[in-house]
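What follows is calculated from the coordinates using simple rules that are stated; it is not laboratory data. As the structure is a prediction and not an experimental result, all values here were calculated from the model. Cβ atoms are built from the backbone, for glycine too; each structure is taken alone.
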Structure 1
Amino acid sequence: MSLRRFYKQWGLCLIAALVAYLFAWESFYTVNEQDRGVILRNGKVLTEAQPGMGWKIPLADQLISLSMQNNLLYWKAFQARTQSDLMELEVSIVWRIAPSEATTMYKKYTTLEALENTLLIPKATEQIRLTLSGYDTEQALKNRQALINSISKSIRTTIDGPIIIERIYIGNVHMQSISIE
């Protein structure tokens, strides 16, 4: 009987050691240098995690990692109307989350895609169209740099979210004559 008791105690010790190991493994987290983390406790935002190693309560806390790297929003043929014609612009916007705003971004938008779709795309398209509508086609082509600066300024001043716009690039510009029949 003592051999059976020995195996039972050994098995219980092994299971306890395995459970302790799993809890210890789940207690620590790491955040990469180019990311920020948001720690949730039972679904509620608890704190923001900086790059490096940290500790959390197993099974209660969860780490959501948010990238602080640059993202690209690109339109190959963005159509907008000037006062006299329809123009197609190649537009790219390079943006990223402000590192100090990771918690705010998560609370309001949850994902980078949601931020892009609900804040950046609607406001950028609106500002490009509004700015271009104030120009005549000839004026837009002759003063291209002024047009680009005007579009860039209007986008930057309108977007008031937790993002930093690094660069706005307007590439090829094509006109489509509109024939009214």
Structure 2
Amino acid sequence: LHGYHYMLRVHADIAKACGRSEDEIIVPDNGAVIEIQDEGQKIVRLKEMAPNGLRLVDGFSIGDIQEVVIRDRTVLAQEGMFVIIATVNPRTGKLRKSPDIISRGFVYLRESQDLLSQARLIVKKTIEDTTKNQQPVNFDYVKNNVTDAVARFLFEKTNKRPIVIPVVLGV
């Protein structure tokens, strides 16, 4: 028999009501190894345990759930995400155009135009300040500074900590 633990207990109660003795009934935990011996005449619970635990199936892979994956998915569910897309001239460090912003699960964009305008200004200033004396532009450094500045700003304004994803393209 199989099922949730409470179902296994009910199955055991039914077996007792049907006349089975206690030593013929085993209610196993997850990972318990049960061996059927003597051509089905004897059932034994072994001391060893089979590997068991939570498994992640996300459409790309199957495996153990990594702590960082769970944390990121929890933050996404509770706080949302804020994506900034900026195109920068790799020689001069200047923005080619105003950064694009995508928000999911954080704020409704149509009702938060002021917040978005302020965030764009912070992105522009951060990129200008970061690339001022850089030759060539260190895009990883720029992304880290943009992430820090925008995350700090969003927390100050909304008291939320969305995942901030900067995409800084050298064009």
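When FRET efficiency 1/(1 + (r/R0)^6) of positions 110 and 150 (r between Cβ atoms, R0 = 30 Å, to 0.05) is computed across structures 1, 2, the figure 0.90 traces back to 2.
In this comparison of 1, 2, the computed figure 9.5 for mean count of other Cβ atoms within 10 Å over residues 38-45 is attributed to 2.
When Rg/Rh (Cα atoms, Kirkwood Rh), for residues 6-93 alone is computed across structures 1, 2, the figure 1.42 traces back to 1.
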